[in-house]
Structures are given as C-alpha cells and as structure tokens.
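Any read-out appearing in this document is the output of simple, stated calculations on the displayed coordinates, not a laboratory observation. Predicted model only: the values in this text are computed from it and were never measured. Cβ atoms are built from the backbone, for glycine too; each structure is taken alone.
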Structure I
Amino acid sequence: MHLCGLTLNTKRAFFAMLGLAACVLPVQAQWLTQSFTLKPGWNAVYLNVDASYDSLQDLVAADTNNPISDVWIWNPSPAAYQLAASDNSQWASWSRTNSDASLLQSLVGNAAYLVNVYSNYPGGSYTWKLKGRPVPASYLWTSAGINLVGFPTVTNSPPFFNAFLLLGSNLYSRLQTTPTTAGGIYRYVGGPMQTNPPANPAIIPSALWRSVPVTRGQAYWFCITNCDNTYFGPFSIDVAGTSGIDFDNTASVRSFRLRNQTSSNITVTLSLGASEAPPAGQTGIVGVPPLLVRGALNASNLTYACTNLAPDRTYACKLAPQGQSGSEASIVLGLNRSAMTGQAGSLWAGVLSLTDSLGFTKIDVPVSATVGTSGGLWVGNATVNQVGEYLKTYATGANGAPATSTNAADYGAYILTNTITRLGSVPTTYPLRLIVHNPTNGGPAVLLQHVFYGLDAASNAIVSTTETALSRDYLKQARRISAAHLPWTAGNTPWAFNGSLERTSITVRVTTAYDDQAANPFIHTYHPDHDNLDTDFKTTLPPGVESYTIQRDITLTAAVPAGDFDSYVSKGQTLSGTYAEKITLMGLTRADGSQDQRTFQVSGYFSLTRLTDVSALTTP
C-alpha cells in the first residue's frame, strides 16, 4: 500500500550496515516488562525497552503460544526519502518461517516496529509481554517526510491526542493546516495491510483527537512535511549516551538535564524503583542503587544538602514555562557507595521514573552501579593537631618539700604520684605525608616511605617500590612521592597494616632501630656524643645510652559520612577520618630484663585520595 509517497511491502532491505543483526551477549542491565495488545493482522508498536540481549528466534519463535509471524523495523535514513517509491531501504524484517535468513535478528529500544499476528489467532487480541532494558526517550524527528513514532505516555489513563498535541504548538498547528488527503496521523487497527475500507493503517480524523488516547507502546504515522518537531511530551530529559545512568565501579556522581516543553509551569517528579528479575543468563542484581539528589549549597560551610532517593521517597523539580528562566534544571545524582555491600563487581540496578504534574508522560531511565574496590595507590596527609602531655607529679612531705623514697632499690628518689598524658591542642598543626597502597586480593594495605608510579617497559601503568621497574623512555611522565617523616630504608620495604582500607580502622607499626645511622633522629653520625658509638668509635652502644629504638603505632579510622552530599559520594576516590599515633621510645634494659620505655601520643585527622586503581604493587 502507499502512504505519503512510500510503498510498504514485504521486500527485505539491506540493513546489515545498521548493525541490527546484533550479537547476543550477557549485559549488565535493569529490566522492565512492556506489554502490547496486538490484534490479528498488522500492528504498530514502539519499544520503550531494549530487548537486544536475546534474538527474535528465542523471544518469539521459541514460544509456541506466541502468534507473531513477522516483525519489521522502521529506521529510515535521510537519504531514504530520495529513493524511488518502490525502494524499501527504510525497512528490515524478520520472518518466523525463515528466521535464520532474516536481516532483523533482535529488538532495540526507541524504535517503531510493524508486527504481524496470524489472522486465525482466536480471542480477538494477544498480549505480548516483552522484557527488556528501559531506555530514555529519544527520537530524531525528520521534517523531510513521515515519522513512525511512539510517545512515552503514562500506561493508565493516557492523555487524548488533542490535549497532548496542544502542548506542542508547532506540531499541532502544522497538523491542523495539513489536508487529510495529504497527511495526518495514522494508526494500525489490526487486520491485513490495505487502503480500502477498513483501511489499515487508518487515519485518525482531527474530530476524534479529543477521544483517542495516545497509547504507550503504540506507534503512529505522522505524515507531515516541513515540520521540525522536538515535542514528545511535556518535558524532555537529556542523558549522556543512550545507556541511561551508569556509575560503573568507580564513579559516584552523574547528572542529566530536564527541560519544560510547554508554556505552563510543570513539576517533574523523580522516583526510584527496583528492577525486575533478570532473564536467564543475565547478570544478577543485588539491590537498588542508594541514590542521592544534590540540593542547595550552604554558603556558610560550602557543602551541598542532599535528598535520599530511596524507593519509598520522591523528589520534585519545578520547571518554569519554556523559554523563561527556570524552564531548565540540572539534576545531579550521587551514589552512596558506603551503603553498597557485596563482592566487588556485584551489580546494583534500578529504574528511575520521571512523571509530569499533568499526568501525561512517564520516562523510565535505567540506573546501575557495580561494587568497586579500594585497590590502588592512595596519597594524602595527616594533620596533627593534638599532642599528649607528659607531666609528672610527686609526693611532698609535711614541710612541703618533695618526699623521697626509702626503698633500697630507689632510695632517695622522688616519689612519683601521677603522670598526666592527656591530649592537648597545639598552637600550630603539623602535616605528615601518607602513602598507602591497597590491594584487591584481600591482603593488607601497606604504608610506604616513597613510591614510584608510571609506565613499565610494556607501557602498562604500575606502582612500584623501585625506580628500576619504570620504563626509561617514560621517566618524564613518571612520579616519585616521598614521606620524609618515615624512616628511609635501602630496600624501601613497606609496612603492613592489620587489614585493608575496606576496614573501618587499621593500624600499622613502624619501627626505627636505635642504631640506624640513616634514619634514627637521635643519631648524629659525626658528633662523638651522639654517634651511638663507644669511645673507640667502633663499638655500638646498647639502646638507651645515646639513642633509642622508636616504635610508632599509626591508626587510621575512617569517618562516618557527615550528612552532606559530597561526604556521601566521595567514598571510592577519597577517604578521611581520624589519625592517631602512639610513639614509644625504648631504652636501657633493666636488671630484671625489662626495657625502659616512654610513650607519647599524638592525634589529628587524615585525608587520602586515590591516584590510581593499579592494585598490584611491583617490588624487586
């Protein structure tokens, strides 16, 4: 039959260049089921889900109760309108009786299809339930000819054509001035494809626009030229890419833009729902991603408020009329990775639904995230702002003079009654560089005195304890990071924490030997009173005479998110919390075999940033 100058027949077109014969591979996706009511004969459907994860052979032909015999896809290119009317390069098809030879092998989203149901199917209609991945509404309208398109209207009580089209003033006015003999809106009503009454597709007269609903999932022919239309509902959404909102395993912030397409104030409401169960062979889903919506900036502390977009909550965004200030809004979404559990690589997925206050449109956007790891090189600083006191109090006699001991072992010594070691603030804070490498194999994190990162001879990014592992050709791009407060060793051997960064609190012990000429601060190699050598300048003195063994127990305790947007979404790339260090000086060995010790404590806070996610530490 002919429609607006195009001939529609069963001639198969060469559509291989469009990549419609897709490979069937496992995908990480969210899932929704879209239902279509099909009548015997030809029907036009518009997919708001992508079902390309499986073939038409499996989705249709494998079901003996499914009465669909043929599927055509409409996907014209601008050049297609320059072809002869008998050329059907705008179409590709799938046939149940010749599935393997069909050029159309899978169903993509945001596309219109003609679906043929066997004419002898009993019952009057068939409900086709198609599970797929929801796709954000997107359609490139062509003004050069006709468009076969569907609209993301609500499923229950959709708007009628008149009310729906009036909001798109340009489209409405152009349709009103187009003679029905030359164009208009057509729909498929079932039955054979024919122009004679009862026609299929049949025009929807403008007189019926007030009573015919714009049904979700149904595709309509819009035969109208010289009309550049961008209206597909009261609001539009711009999402980067076509795969929805994917945080993958490292990102924590994503955004999209809303636009009012009407001349009235509208409110767009966001709600987050769970995905349906994945089809067989697809990646399992752990739960719904814990999403946040960024709010207003607090000028006093420069933090953003946030709204928890849990499945039982909604977020409303008010938009001014099109063309006015406030008619567009940027929605910034955050992922609270601290609330995600499960093994690394576990998939969290859900569906973000957006509806307008007119009750016309519902757009489903897939949201996904995978559980990441804390593997890689983390660099930052600890800031010491408190130091432990070491104040002794002694007993006094009746005359107020210090009392002395009468014990034989310490006869004549002042009697110690108390030692005050409480933490006190310092007039000036002190910074300490922290270099931490965290693996992903469950092993402990390590503290480093210095580290190198760059490219190796095979041009792979590496983190190394030695410069020799780096490619000489790329040394200009490589970096060395050092922590001067930690003891240098020739082998740059790391110190192991008692766990990985995934733990709330981890501790590492750094020991500097009393006779370490390179690192111990009590030793002055060229000073005879502080070289830790006897008067012969050869014999090493025991600990406590001129030098002490220094034992530092460093504890990093991750902080609970503070409640603002950035503190929730920063996990995965930054880590902060409290810093505590216990410093023990070990000296002379007493007669009973114990070692003389004195302990000092400092505390403050720390902040680490992940520089690279290379999880292997290259060592000699």
Structure II
Amino acid sequence: METKELEKLAALARYYSLLSSTEAGSGHPTSSLSAADLMVGLMFGGAFRYDLEHPKYENNDRLIFSKGHASPLFYALWAIAGKLSEDELKTFRKIDSPLEGHPTLEFPYTEAATGSLGQGLSIGVGMAINAKYLDKLDYRTYVLLGDSEMAEGSVWEALALAAYYKLNNLVAFADINRLGQRGETMYGHDTDSYRKKAEAFGWNTLVIDGHNISDILSAINRATSETDRPTMIIAKTLKGKGVSFIEDQDNWHGKALKPDEFKKAAVELGDIDTSLTGKISMPEKNSAEVLKKVKVDNPVYKIGDTLATRKAYGEVLVSVAADDPRVVALDAETSNSTYAEDLKKAMPERFFEMFIAEQNMAGTALGLSRRGKIVFVSTFAAFLTRAFDQIRMSQYSDPNIKFVGSHAGVSIGEDGSSQMALEDIAMMRSVSGMTVFYPSDAVSTERLVALAAAHHGNVFIRTTRMATPILYGSNEQFEIGGSKVLKKSAGDVATVVAAGVTLHESLKAYEELQKEGINIRVIDLYSIKPLDRKTLLQAAKDTKKIITVEDHYPEGGIGEAVAAALSGQAEVVCLAVNKIPHSGKPEELLAMEEIDAAAIVKTVLSSQ
C-alpha cells in the first residue's frame, strides 16, 4: 500500500485502540498509540505474509506482541485486516469476549499468551529456530518489544541466543516511547544506547523515526534482506502519539480515556474512515520438511541392576525421539549431567544448546511447542525455579513441554544446598495442567518419559543423581495418575507413600520391620499430579495411618498432596526435609533430614 494509505490505516488503528479501551473503561491505549505506525507498516506494507483464513497455516509469518498490554493495537490491526468488527472491538476485556486484556489463544490470531514482560522475544526465538533448523520453512517471526521490558534479563538472554543461532528470520521492533508505568525508562529516548547494546549482542540494528512510514518500510525491507543475523528495528516513538493531551505525557500508562476525552481525541485523529481495510500479503505455499522415524536399539533394564534415573532419561530420550520426529531437546549447559547429551550425540539436529539461561530456554521451548514440537527441556531441577514465570505463562498457550529436572533433593550429596532442588515439586504442582512424575528406577523412567511424550500438555519429570536399584520388570505398565503398591499384606499397620530416592529407603524400612514381625504397605507414588486417590483411600481404609517420605521441603510436596487427597480419611505423617541442608554424603544427608529407612522405621514403631 502507498504511504498515504498506510498513514490513514495508522490513524484508524489509533482510533480503534482508543475506542476499545474507552468502551472497556481500562486498558493501555497510550502504549498502543506509540507502536501503531510500526505495526501498520509491518502488517500492511507488504512484508508480512499471512493467510487470514488459515491462522494455523505452517508457513504464515508470526507476530508476537511481547508488550502484551498493547493489546488494543493488536486487536485493532486484525480489525483493519477484516477479522474483527467494530462491535466486536467494543467487547474488549469483557467476560464473554475473546479479546482479553492481554492476548491469549482465545483470539485465534494470537501466537502465544503474553503480558508478563520480557518473554515474547524468547518465544520468537523458538519459532525462528523451528523455521530455520527444523521445518525448513521461510516464514519470519516478528516481535514487538517495549522499552520498559528491555530491562528484563530474559530479553538479553534471547538476544544472545538469537545471534548465536544466526536467526536472520527474526525481526524485533523496539518501541522506544520513553515512558514506563511510573515515569521515564532507564534510557529514555537515548536510542543509541539500545543500538550499542543490541549490536554488542550480535544483532543488526536499524534506528528510525517510529512515526515515519517511509522510514519504517525501508527498515523492514532491509531487515528482511539480512542473511546471517537477527535484526532489531529501534524506533523512537511517542507514547500516546496523535492525541495532544496524552502524547509524551507521564502518568497515562494503563489509563483509558473517558468518553468525553475519546470524542476530543477522535477529532484530533482527523477524518477516520472505518470502511478502510488493509491488505496482507499471502505466504508462499511451502510445507514443513518431513522427518522420518529413526531405528535405534531400545535400552534393556534388568531387576537388581542399578542406574541413575537421570542416565535412564538420556537413553530413553533417544528412543522417544527416534519414534517421533517432533521430539526435540533443549538443555542449559548441563547435558553431560542430565544426559540429554545422548540425544545430541544420536541426532544433533534435534538438540539445541541453550547455555546457562533458563528463562530464555523455557520461553524458547514454548515457541517451539507452539509450532508443533514436543520439547524436552532439561537442567538441574533447582535452576528451573529461575524460569518459573515463563513456565507459569506457558500454561495459557496450549503448551506441550516436558521439563526434566535432575539433581533433586539432598540426596545429590556433596554439592551442597545451592544445587539441591527442594521446592520444585511444589512449584510444578501449582501450575494448571502440569503433570508431575517422579520415577524411582530406570524402567519407570522409561515408561514415564514415553507417557510424557505421548501426552499433550506440560509435564515435569524429576530425576535423581544417584544410582538406584531397578525395581520393575520390562513389561511393567505405568499410567498418568497411577501408582504401584510394592508391598502389601492383610496385616499392614501403616502405609508408607514415597517416590524416587525415598521409595528405596521405604523398601529398606520394610525389610527392617519384617525382622520385627511388623508389616507395612509401600506405595510408589510415581505420578504426583494427578495422583492415585483411589489407591490411597484404600490404603487409608486398610491401615489407618499414612506416612509420606520425600526428599523435598514439606510445603507443596508429596505429603501435602497426599494429605489433601485424604482429607478427613486418615492421619498423614509427613517426613520431609526440615533442616537447612549441607554438603555431605547422600546417606548422611538422608539421615540428617530424617527421611531415610531408620527414620521411617522409627515413625512406624512410634505409632504402635
């Protein structure tokens, strides 16, 4: 479209942004107005390629509003494209509307839910990696960033990785409008500071007037011609652009205009023609590269042998990836400890090193997941806590990510407290839709990894550093929401519920108590969420007393999960990590925290 036509569309985008937020009585119109020229230039200037009738088409260009609060503009753009009516825009932020305050998948043109700042570029990195290295498609990914969110470390993690992987198919728009929520941003309108930093991270940079359509079109053209680097278009803009009484004015962030103010603003915007529509270019009709299944030898495990579940994870990951070409793995420079390196060795094209940047790893995983990949993300479980916001936000984007945390609990031993995940189960249980697995041996790891890959949704798998005996035969079956009763008799005086390392301590306690003629029931609660309430209720009915044992803090762990499931049905005694951990041998630490076999025996005997 011609420059004059685009300027008219930008005015219409501003009008729609003000209209929807005024009707809602809330929203972020000033943040929308600053980026209107940029996004109109992108979507309707010829570079953006998108099949409007098929938003899921695999070769569509991708547009992510990392500054998700600018949703009035986001919806205005799709209205101009003909996919929303003016009446639909007026439903913005209403309970029965898909036009939420920050974009979610309820609106079909949303690539991923955004709004928690600093995450959109990481998601874009995942989509760009998918296009360049996996699907081999020519779609581009565009991300709109706000200058306030560029103080987030995750943005710079994403910048570094995008340059490392030479993502020339990724373009970021930095909307440098100077004002944040409560005043001026870190650099204000000093676009040169942003330029220097982005260039230092290996990006091609273009500094422009973000309200000059000709400059915008020229920058986009240059960005899409880049051959080996991602590009950041750094645009100097004015917050509230186009409306004199809010333009570049502080204390207007997140405030909608009142009806009389909207009328005044509409006059300043000039003659608005709501019949105008913008034309979007069609993408090329390309198909993703089809990967074939690979034949590999599946691991064989024998009862009585010992193997760390983290090692079994690496072996099984290769088998799962061989069987399903959608499986890819990301790891945060720990792959020789998590054993994700097994996949890197077997299928290097399906493994991506994320380096020690867990927030970006989780965001990149979501981007890959949104493009149809089954993503296994691994690092020490303690370090996944850094990425909790990204994990939390993923639940709103129909994710399919498998988080694998190794080196969990005090049983890791001498490395000490900084490396011991003791909050991870609680964290993962709190995320809606998250399945939580805790395998105790190689066979259960094999089965649970396969279940995770087959299940659409987020899964957390907690693996163990130390080697543990193999308990199950090769034909043993596992299921989401299941458990295993390993020891049982008609005369059980108590039930011990455990998983992972403490399951083996429970079995040792069983043997010790047998010498005293005392029977206990032992349950492997390998599926912590959802859990097997039916089996737990039967155990409560039969034995009256339930003892949970876990290498985790008591808050939010196995004990609380079981206690909630059995509320009012049985006494639940929770053995968990209650002391500040310390370096030491695994057996010393299990004893110090009173979650070893001796502590279990003592607890059972104290109830007799």
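Match the computed value 23.9 of mean count of other Cβ atoms within 10 Å over residues 111-118 to one of the structures I, II, and report its label. Source structure for this number: II. For which of the structures I, II does the calculation of distance in nm of label points 7 Å out along Cα→Cβ at positions 71 and 511 return 6.9? It was calculated from structure I. With respect to FRET efficiency 1/(1 + (r/R0)^6) of positions 287 and 575 (r between Cβ atoms, R0 = 25 Å, to 0.05), the largest value across structures I, II is given by I. When semi-axes √(5λ) of the Cα gyration tensor in Å, for residues 327-470 alone is computed for each of I, II, the one that comes out at 59, 29, 16 is I. Here Kirkwood radius over Cα pairs in Å, for residues 191-478 alone was calculated and came to 26.7; which of the structures I, II was it taken from? Structure I accounts for this read-out. When distance in nm of label points 7 Å out along Cα→Cβ at positions 367 and 383 is calculated for each of structures I, II, structure I comes out greatest.
Between structures I, II, the greatest calculated value of distance in nm of label points 7 Å out along Cα→Cβ at positions 415 and 447 is seen in I.
Using the calculated result -11000 for helix-only ellipticity at 222 nm (-39500 (n - 2.57) for each DSSP H run of 4 or more, over all residues; to 500), pick out the matching structure from I, II. The read-out was computed on structure II. I, II: which one has distance in nm of label points 7 Å out along Cα→Cβ at positions 103 and 583, as calculated, at 7.8? For distance in nm of label points 7 Å out along Cα→Cβ at positions 103 and 583, the value 7.8 is produced by structure I. Source structure of the calculated read-out (Rg/Rh (Cα atoms, Kirkwood Rh), 1.05) within I, II: II.
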